[in-house]
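Below you'll find the structures, each written out as structure tokens.
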Structure 1
Amino acid sequence: MRAIENISEIEEEKLWLNSISRNPAFDFLSEPSEDIYLQKDGEPFDD
């Protein structure tokens, strides 16, 4: 993980994340068939 050096980088990161989350190319990820893991499949991670 890299450190974010200034406010403009934070705003750029927000812009990228917003763009990616609204991109229709990733709409298939919200389909029920993509939910292949359940809570019972794993164990909680407590560090």
Structure 2
Amino acid sequence: MVDYKELYLKMFRATEDAVRILIAAQQECEELYLSAPETEIIPLDAEK
């Protein structure tokens, strides 16, 4: 007989791992963005 509890727990653990990976990637990207040098903003000429 299939052990549904074990199937559920396996899926739950995998989901938790995936969420942790995504959160870590987001935090790393935020750190990269915040540590990047300022970008110079050049206004466009409205008359052209």
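When distance in nm of label points 7 Å out along Cα→Cβ at positions 16 and 32 is computed for each of 1, 2, which one produces 2.8?
Numbers: 1: 3.5; 2: 2.8.
Label of the source structure: 2.
Have a look at 1, 2 and say which one yields -24000 for helix-only ellipticity at 222 nm (-39500 (n - 2.57) for each DSSP H run of 4 or more, over all residues; to 500), as calculated.
Values: 1: -11500; 2: -24000.
That value comes from structure 2.
Using volume of the Cα convex hull per residue in Å³ as the calculated read-out, with 124 as its value, let me know the right label among 1, 2.
Numbers: 1: 124; 2: 102.
The read-out comes from structure 1.
Where a number appears in this text, it was derived from the coordinates with a stated rule and is not lab data. Since we're looking at a predicted model, the values are computed, not measured. Cβ atoms are built from the backbone, for glycine too; each structure is taken alone.
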